[in-house]
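Take a look at these structures.
What follows draws every value from the coordinates through simple rules; no lab data is involved. These numbers come from a predicted model, not from an experiment. Cβ atoms are built from the backbone, for glycine too; each structure is taken alone.
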Structure I
Amino acid sequence: MNSKHFSRAWILSLALLLTSGLAWAESAETLYNQALEQDDMRALRTLDRARRLSPNNDRILFRIGFLFHKMNRRQEASEAYTSAIRVNPCHSRALNNLGNIELDSGEPGKAEQLYRRAIACDANFHSPHYNLANILGERGRATEAVRHYEAALAINPEHSRTHHNLGLLYMQIARSQPRPAESPEYAKAKQHLLRSIALNPQSPVARFNAGQLLELGNEPGPATAEYEAALRLLPNESAMKSRVRRRLQALQLQSR
């Protein structure tokens with residue numbers, strides 16, 4: 001074969017290789033899109049085929065992790081999320097979700113690190129701010145927790161649970177003041193808890209906590225209204241009902 005024929009053959013082989021690679025990539029993408037329309041078990045089978053065609057596709061790996069996570073198959077979800085992060089170290093959703101798995105597994109320290117990495121990758125992602133604030137609040141790091149709750153609300157001001165948890169944190173701070181009802185933290189707690197109820201009026205927990213706050217602030221009428229709303233919303237078998245009734249009885253005794 002002369003050099004001219006060799007050159008043509010080499011170019012043809014390269015073209016076939018590139019075409020084949022493109023077809024494989026397109027097939028993986030097609031399978032990924034098909035999986036989005038399928039039930040979870042079938043989607044996992046489809047995504048596994050896509051992963052074998054494109055093993056370093058972080059979207060495919062994340063979706064596999066998400067579906068395993070949804071099924072509460074944490075080990076498999078963790079492995080898939082970790083693979084997605086290995087391919088894309090700044091996959092903020094994989095970092096956040098892996099943090100959730102670590103938290104559920106009793107590893108808040110590891111979860112905190114993952115949430116911080118997710119925020120560093122995408123400061124405009126609500127979930128890691130909210131999740132990190134929850135951990136910080138439980139660890140007594142109130143100032144930093146408030147900062148992350150407020151960052152979460154700046155991104156998603158209609159998230160009722162963020163308002164609720166921030167309200168609880170402010171209530172906790174208000175309790176430590178000499179005159180809780182006169183403290184700025186009390187006013188902020190009231191603002192956020194009532195906003196949480198406005199966004200999700202069917203939450204008995206938010207109603208109960210608002211009642212506790214209003215009771216702390218010497219507002220027995222509004223406190224009674226929130227406790228009564230909590231009673232209506234709680235199922236009959238709920239153990240929380242006895243707590244609500246005790247608070248109502250205490251208010252009734254105080255009013256005599």
Structure II
Amino acid sequence: MLKRVLAFLDSDAQKCDTVMFSLWSMIRPFPVRHLLTEMALTHIKAVLYEEFDLKDNVTEETISKQESFPAKSTRFVVCHRTGGVWNEYTFKQVFGSLNPRKRDRREAKAAGWRIKDWMTEKANCLMSQIPRRTVGDCCVLLCGESNIVRYSRDDTEIKIRDQSHIKTVIPKSVRVILNPVHDRMSSKFMNPKRQFLSERPSRWVLSIWNKGKKKNGRQRFDGKGPAWTVFFNRTPVDIERLENPTGLKGLEVGVVDLDDRDRLKRKAHQT
């Protein structure tokens with residue numbers, strides 16, 4: 001499957017230079033770098049994905065019978081091609097939210113830290129990783145790490161606060177924030193944060209996720225649109241879902257042309 005997807009995106013019709021998969025991408029171990037070398041790709045220079053293990057005794061054949069997706073994330077991988085050689089960079093998600101959870105409180109207590117200081121240190125940990133997470137003009141924030149900017153609302157307006165100063169830490173040369181996600185999060189809270197991250201300086205924020213998460217035995221509402229959002233300088237950009245380009249069931253593919261300024265001008269005029 002992966003080979004077919006990459007071949008399609010590397011074709012002269014698409015000419016994609018970067019490929020990002022939603023999280024929970026590959027069951028570990030999968031020889032992605034070996035496959036990339038073997039394929040001798042022309043246009044693709046970077047492939048981003050997450051590796052995971054299956055929980056307990058779950059197999060690939062029994063995944064569909066589980067109430068929730070039985071994955072244990074292990075590491076996020078950036079395969080980047082320079083000089084014809086594929087190099088591998090890895091890191092892990094630091095947090096999903098800066099609102100303390102039970103696990104955070106347990107860990108802070110065990111370490112003898114105040115919970116407020118513990119969560120602040122998590123934010124600092126993410127910011128210290130930004131240089132490693134920057135490849136070319138792209139920077140990666142995993143899933144709920146975009147919650148490093150905080151949401152609040154009063155009677156008249158939504159306010160987004162950057163208390164950690166993440167926008168100052170991300171280099172001005174970064175043109176794109178890549179935000180792969182495990183499953184769909186509330187657009188009410190997340191879209192304003194993604195819009196905020198896409199302005200001053202103007203840059204793209206691309207978020208993609210998996211569909212079909214089950215909760216309490218029922219399938220979660222995924223919405224009618226594709227499994228992604230795209231913003232540029234606060235403006236939402238519609239990226240169409242390609243019509244089953246590989247023949248693989250359940251796969252959604254979209255291609256973003258970062259130099260399509262005409263599209264952005266039309267969108268700005270409409271809004």
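Source structure of the calculated read-out (helix-only ellipticity at 222 nm (-39500 (n - 2.57) for each DSSP H run of 4 or more, over all residues; to 500), -7000) within I, II: II. When relative contact order in percent (Cα under 8 Å, 6 or more apart) is calculated for each of structures I, II, structure II gives the greatest result. If FRET efficiency 1/(1 + (r/R0)^6) of positions 80 and 152 (r between Cβ atoms, R0 = 35 Å, to 0.05) is computed to be 0.40, which of I, II is the source? It must be structure II, since only it matches. For the set I, II, ranking by distance in nm of label points 7 Å out along Cα→Cβ at positions 104 and 136 places II highest. Given that P(r) over Cα pairs in 10 Å bins from 0, in percent, derived from a single structure, equals 7, 21, 23, 19, 13, 8, 4, 2, 2, 1, 0, which label among I, II identifies that structure? Clearly, the read-out refers to I. Each of the structures I, II was assessed by distance in nm of label points 7 Å out along Cα→Cβ at positions 128 and 240; the largest value belongs to II. Ranked by distance in nm of label points 7 Å out along Cα→Cβ at positions 56 and 200, structures I, II are led by II, which has the greatest value.
For the set I, II, ranking by distance in nm of label points 7 Å out along Cα→Cβ at positions 120 and 248 places I highest.
Given a value of 14.6 for mean count of other Cβ atoms within 10 Å over residues 184-191, point me to the structure among I, II it was derived from. It must be structure II, since only it matches.
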